[in-house]
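Scrolling down, you'll hit the structures one after another.
Read-outs throughout are calculated quantities, based only on the coordinates presented, and are distinct from any laboratory measurement. Only a predicted model underlies this, so the values are computations on that prediction, with no experimental measurement involved. Cβ atoms are built from the backbone, for glycine too; each structure is taken alone.
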Structure P
């Protein structure tokens, strides 16, 4: 069972640069499913968990930082697939560090099994955990991880 203590709790899913090209760009790495397919999977899983999911995609680092700022005080959790920004965006790192809720880092591929420059994540140390390498399945796993972490935090607070 996938539930949280407060039905309708908001989770914001952020998709970074080039994820709008999923299904077309390097399908041998990222698969043939489109971003809309992955978001639909996350929305379905969120509904099963009693969560509300809001999705945003941007190819612009500053816009993603603004979206993290906007989630503060409004969302209980963030799921972030930052794409290539994962490896160098200290501004995104700092924005996530200022977010008080749950943060889950998400990647379709496994960056540790790819080019050496992808092995470093500047997001990892401000995330509660990372889900990598499971393709589209990772979106549902990320939502379940968020639900579990929120439930554990709620239980610990009572």
Structure Q
């Protein structure tokens, strides 16, 4: 199990309190529907849209065994706080963030240093998994593997 129910509840309170901080928590990211907090236990807690958290959990159960070569997925646990509230607790991946090269047409191959052109890697992942929100902000490169850290969509 990743994270704890108690820290998931604390992250959820932090998110909705508007206070902006809680001892031991650091806001490390924000998406369209959720914020991500690094907890005092070194785990990332994703708080916000319950449907996005449940979707991410469903995707994790599929992705962990069905990713194309060169891709990995950060392990997570879905903590149910009540019938309509959940928090994703995810292992923190301290890998390298890469440049998307979205504006390069045609590809200038500057991204081949990690094994494959970004555009080709994204296409392979989308075809294999159905994920469509694929961009550099949603994965980190760790030991040559592109590790997904956001896979809700």
Structure R
């Protein structure tokens, strides 16, 4: 089966009634957890971005608390998993400020993490990569926000 393009899907969906569209959305949400999460974000959390950010931060806190610190191997796996979760939520939001807030929070948590990430090259590289990505993303927002986020970013570099 050949997958249709977004334009083809949009054209085809315009021919459906509201009840048929609801049925399609519900059917789509049954197949993958990510589809259900995206639908949940769009329906319930899109209007209150601050609550969404706080919810993600709470989840990140829980994930950092459950990291197995017996080995840097397990720490690295867990950090990558947390970053993957954050990037998934960023894709749902598509908001630059939300993206910057969540990545800054992730970097703060990594910097404060014990045992220190400075003792492991791979963890240090993940941290540095995210800081570089944050610099690029911060340069794309409004000047006032650039200043505020720049201060927070400088604190992470020190």
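With respect to Cα Rg over 2.2 N^0.38 Å, the largest value across structures P, Q, R is given by R. Among candidates P, Q, R, the computation of distance in nm of label points 7 Å out along Cα→Cβ at positions 49 and 73 that gave 4.2 used structure R.
helix-only ellipticity at 222 nm (-39500 (n - 2.57) for each DSSP H run of 4 or more, over all residues; to 500) was computed and gave -8000; which structure, P, Q, R, did it come from? Traced to structure Q.
Thinking of P, Q, R, which structure, once relative contact order in percent (Cα under 8 Å, 6 or more apart) is computed, gives back 24? Going through each structure in turn, the value belongs to Q.
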